[in-house]
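S.K.: Once you scroll down, you'll see the structures, which are given as C-alpha cells.
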Structure 1
Amino acid sequence: MIRIAHISDLHFFSLPKTLKGFLGKNGVGVLNHLLFRKKFFHSTLFKNLIADILEKNVQELWISGDLSVSGLLEEFILAKEALFPHLPPVLKIPLIPGNHDVRSNLQNQIAKLFLDKDFCDPVETYSLNKDWDLITLDASHNGHKRDSGLFSESLEKMFEKHITASIKERIAVLCHYPPPIAQGKNNRLVRGEALQHLLSSHPKIALFAHGHTHNQTLFQLKSTLVTNPGISRGSFGRYNFYELGAKTLRVELRSVEKKNSLEGWYNKKAIFQELPL
C-alpha cells in the first residue's frame with residue numbers, strides 16, 4: 001500500500017522584471033491575474049492544506065502543473081519556498097509542468113529546482129512499489145494554441161511504449177491536461193480523443209490524475225478513475241488523497257470547510273474500488 005497526496009494549479013505570481021513580460025499574451029495573463037484571479041490564488045489556507053496532507057502520512061506528493069502564472073524563475077522559487085520547508089526530506093515529489101509553466105520557456109527550471117534534473121522528460125516512468133508504476137505525461141508544449149495542450153502523435157507513441165514496457169500490475173498517470181471526459185468548457189487538449197482512447201484500451205491504467213480545469217472532479221472511464229484536485233492554493237484549498245493497494249484503489253477528494261472563520265477539512269467525495277485480478 002502506498003499513500004499519495006495530489007495537488008495542482010498553485011499559480012504563484014511574481015511581476016515580470018522586463019518589459020517583454022508585459023507584452024502580448026504574457027501581458028494579458030499578468031493583467032488577468034492582477035484584476036481577477038489574484039483574490040482566488042493566495043496562501044491563506046496553504047499551510048493548513050500541507051499540514052492536513054502530512055497527517056495522512058503520505059509517501060509521495062504529486063503536482064500536476066501550473067505552479068506559476070507566467071512561467072518565471074521567481075515564481076518557481078516561490079513555489080519551492082512555500083512547499084519544501086514544510087515537507088519531510090524523504091517525501092518524493094513527482095511533478096509535470098502546466099500551460100502556465102511553459103509561457104516563458106523556462107520550464108526546465110522546474111526540473112532543476114524540484115527534480116534535480118536538467119530538463120523535464122515528455123514521458124517518464126517511476127516505480128511506486130511492487131504493484132504500481134507512475135507514468136508522468138507532459139502535454140503542455142503547444143506552439144500553436146497558448147493555453148491548449150497537445151497530445152501529439154510522437155508523444156502518443158512514447159506514452160504507449162512506456163505503458164507496454166511496464167511490468168507492474170497497475171499504472172497511474174500524472175498529466176496536467178485531462179482527457180475529454182473531464183476537460184470542461186474551453187479547456188481543450190488537442191488530440192485529447194486519442195489520449196482517451198489509449199486510456200480506455202489499457203485496463204492496467206487504474207488512475208489518471210490531472211489538473212488544469214480548476215475544478216475538483218472524479219470521473220470513471222472504463223477501468224480508469226480520472227481525478228482532479230482543482231485549485232490547491234487559495235481560498236478553495238483542495239487536494240486529493242490516494243491509497244494504491246495491490247488490488248484496491250481508494251480516492252478521497254479533500255476540501256476545506258469554512259464555518260464562523262474556523263477551518264476544517266472534510267471529504268467532498270470518497271470512492272473505494274477493488275481492482276480486477
Structure 2
Amino acid sequence: MKTLGLIKIGGGLITDKRTPFSVRQKVMHTVACEIKDLIERHPDLHIVLGNGAGSFGHYVASQHMRSTDPKADWKRATCEIHHSVVRLNALFVQELLDAGVNAFSVSPSSCMVCVDGNPAEFSLSSVVELLERGIVPVMYGDIVPDRTRVASIVSTEKLLGLLAEKFRGSYERIVVSYVGEEKGVLDERGRVLSRISPATLVKLQKHITGATGYDVTGGMLQKVQHALDVARIAKRVYIISGHEKGAIGKTFEGRRVGSRIVR
C-alpha cells in the first residue's frame with residue numbers, strides 16, 4: 001500500500017521555547033534516530049517532515065509583533081523571521097543527516113505565495129521529485145510573500161494540511177503525526193484522551209492550554225483544530241510525544257499511541 005507520512009516535529013520539542021535560540025540537542029538526536037528507524041522498517045514509505053519554529057522563529061516574530069511603531073520596518077522583520085526559521089531547520093536537517101537520513105531542506109517561502117494571509121499558490125514539484133528519489137523533504141513553519149501585505153506566517157500545522165490536500169489521490173493512505181512534548185491531548189484532569197473528535201473539542205476547549213514560552217501561532221488548541229481539519233483527508237491523524245520511544249512508528253502500524261484525531 002502506497003503510504004505518505006506527514007510528520008510535524010514540534011518546535012517546543014526540539015527547542016526550549018522559553019529561552020531564545022535554545023536547542024535540545026539530545027532530543028533532536030533522538031527524534032532523528034526515530035525517523036531513521038522508521039525508514040528502515042518501512043522502506044516503501046514516503047515521508048515529508050516539517051519542524052516547528054520553536055525558540056527561533058516564534059521568538060523573533062513575537063518581538064516584532066510587540067512593536068507599536070507605525071514606522072516599523074516590516075520588510076526587515078520579514079527577512080529576520082525567515083532567517084531565524086532557516087537556522088533551526090538547518091540544525092534539524094544536519095541532525096537527520098548525521099543519523100543517516102537522506103534529508104533535504106525545502107523552504108515553503110520559495111514555493112508558496114499568500115493573498116491576505118491565505119496560501120494562494122503552492123508548487124510541490126521539487127517535493128514530488130525528492131520523494132520519488134527516496135529523499136526526505138524537510139519543510140518548516142515559515143513567513144512567505146503575500147500579495148496584499150508584505151508577508152504572512154504559515155505554521156507547520158497549516159503546511160501539513162496543505163500537503164495532505166495537495167497529495168490527496170496520489171497515495172492510498174496518508175498518515176499525519178504531530179510530535180510534541182505532551183503524550184497527547186490532555187483532559188481537565190491531565191489524562192491523555194485516546195480519541196479526539198469535534199464533539200470532544202467543544203467539551204474540552206477551555207481546558208486545552210496554549211504553548212509555553214514564545215508562541216505566535218496558537219499552541220495546542222490550534223494544533224487540534226488543524227488536526228481535525230486534516231482528518232477529513234488523512235487515513236489516520238495523531239498527536240503524540242516525541243519523548244516516547246517508538247511512538248512515531250506506532251502511528252504507521254495502527255498501534256495505540258497518544259491521541260488519535262477522528263471525524
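Each reported figure results from applying straightforward, stated rules to the coordinates on display, with no laboratory input. Just so you know, these numbers come straight off a predicted model, no measurement behind them.
S.K.: Computing relative contact order in percent (Cα under 8 Å, 6 or more apart) for each of 1, 2, which one ends up highest? Don't skip to the answer; put the middle values down first.
M.R.: Numbers: 1: 20; 2: 23.
Top value of relative contact order in percent (Cα under 8 Å, 6 or more apart) goes to structure 2.
S.K.: Looking at structures 1, 2, which one was helix-only ellipticity at 222 nm (-39500 (n - 2.57) for each DSSP H run of 4 or more, over all residues; to 500) calculated from, given that it came out as -5500?
M.R.: On the way: 1: -5500; 2: -12000.
That value comes from structure 1.
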